[in-house]
Structure I
Amino acid sequence: MLEKMKALVKEKSMCVLATIAGAKPYCSLMAYVADESCEEIYMVTHRKTQKYQNLLDNPAVSLLIDTREKTPRTQTQALTVEGTFQSIADETKKIMIKEMFLKIHPHLKDFSDHPDAELICIKINAFLFLNGLTDAHYVRL
């Protein structure tokens, strides 16, 4: 089942990122790419956003990746990713991630080249996979 979960992460390129602002949840639609082993997910945001401040204040996040646009609603698959925000300090790694990100999302070049842009890393801790309405599988990494 873990391979099916990882395949869904790699197949998709958009997710909903949930962060926490104090005691309130905050959701953002985000473009992403995953590393080859599907242990990390990378996104770009600007430092002056609410989501970035939330990540700095509380690194616990949740992502939602789903198939609603291509399957009947009763057969939709949804993957909740439990993760932890991490900064990326290694400049060589940043360059590699940005190239990988722009290969999938070339339309975001100006956004990612902005001086306020920041690459972020979400370290994956667990997956909750829903296949249809009732078939659920949880895997902690």
Structure II
Amino acid sequence: MLYLDTSLLVAALTLEARTIELQQWLGQQRPDELVISDWVVAEFSAALAAKLRAERIDVSERAAALAAFSQLCAGSFTILPLSRAHFQMAARFADRHTLGLRAPDALHVALCLDQGAILCTLDRPLSEACAPLGVSAMLL
């Protein structure tokens, strides 16, 4: 099971330096192995809003990225539910201050640990924080 974090999906669905590479990588994966969480859904929308405010994308690019993401959510991704236990685990992970995990990233890691998923990310510090917590990570 491959858990796709928000950084990977934003880069794949908006024009960034590695967009083509990430789209190709996603296309090589089996859809039944690709998972996200409702937290990724919320973060994706927030990331696109931030890009729009910073004028890194325009309204039509945002709409296209949201449509592509919605299509992937409906046809390719399994959306894993989050529970109170995941938030509590994320708090314990964030308490390990030497790992440098922010709350949103700690939540991704907690869900991956619980589900036995590999966390796929573009975020090097996040990928490095996974091993001490018993989570496999793939830095793309």
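Please treat every number below as a calculation from the coordinates, not as lab data. It should be emphasised that the depicted structure is a prediction, and the values quoted were computed from it without experimental measurement. Cβ atoms are built from the backbone, for glycine too; each structure is taken alone.
Given -18500 as the derived value for helix-only ellipticity at 222 nm (-39500 (n - 2.57) for each DSSP H run of 4 or more, over all residues; to 500), which of the supplied structures I, II does it correspond to?
II
Which structure, out of I, II, was distance in nm of label points 7 Å out along Cα→Cβ at positions 32 and 64 derived from, given a value of 1.3?
Label of the originating structure: I.
Assign the value 0.4, calculated as distance in nm of label points 7 Å out along Cα→Cβ at positions 8 and 120, to the correct structure from I, II. Walk me through the numbers on the way to the answer.
Numbers: I: 2.2; II: 0.4.
It was calculated from structure II.
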